[in-house]
1. State the single structure among I, II that was used to calculate percent of Cα pairs over 22 Å apart, giving 41.
2. Quick check on the output: 2.1 is distance in nm of label points 7 Å out along Cα→Cβ at positions 36 and 52, derived from one of I, II. Which one produced it?
3. Among I, II, considering only Rg/Rh (Cα atoms, Kirkwood Rh), for residues 20-59 alone, which has the greatest calculated value?
4. Out of I, II, which structure matches -13000 when helix-only ellipticity at 222 nm (-39500 (n - 2.57) for each DSSP H run of 4 or more, over all residues; to 500) is calculated?
5. Out of I, II, choose the structure whose coordinates give relative contact order in percent (Cα under 8 Å, 6 or more apart) equal to 28 when calculated.
Structure I
Amino acid sequence: MSSVWVHAVVIRGLYCVFTLLMLAVLLRWFGPWLQLDVESGRLRWISRLTDPLIYRIRRLLPPMGTIDLAPFFTLLMVWFIRQIAVWGAILILKF
């Protein structure tokens, strides 16, 4: 019974890590509207965590003028990877 508990903790932990990354991207995206200074101060870790992902997505997207959809596509990418990782962990740990 303990191996089931360990598997559940691993899967839940994996899910939580990706969810926290998605929340960090949302804070980075909506930070200016919420008047959060994510570039300096106590929230600087958000920029350090999310900027490499957002910049890579931004390089792949064509220029769209003043609209920056890189955080949106980053969220979609992280969500998709989370789904694959969690279901993959479920299938691997099931056997």
Structure II
Amino acid sequence: MPISGRNSTYHPVQFCRATSDIGVTNVLSYQIVRLVSEGKLSLILQDFEPEPTPVHIVHRRQALLPLKLRLFVDFAASRLRKSLDDDLALLS
């Protein structure tokens, strides 16, 4: 089946079509965790999913990292790790 038109990783129309049972979408898992957990979307072709992509917190290199920045990075990293782990558990 030929596919035409624009393709985007995130587009609201993709979600509308997929949740209305008139389409299939290819999006990042964190974008659809809620919809899958609510039963509005189903995962298909899971055997063909790519490996998870690492997430990084990036900051400008400095000789001495300010304490506020170090605390924020630690805080954000732990929250992000927990959120991604929770998302993965919901999708498994």
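Just so you know, all these numbers are worked out from the coordinates, no wet-lab data involved. Note that the coordinates shown come from a computational prediction; the quantities given were computed from them, not determined experimentally. Cβ atoms are built from the backbone, for glycine too; each structure is taken alone.
1. Working: I: 41; II: 46.
Computed on structure I.
2. This figure was derived from I.
3. The structure with the largest value is II.
4. Clearly, the read-out refers to II.
5. Values: I: 37; II: 28.
Going label by label, the one that fits is II.
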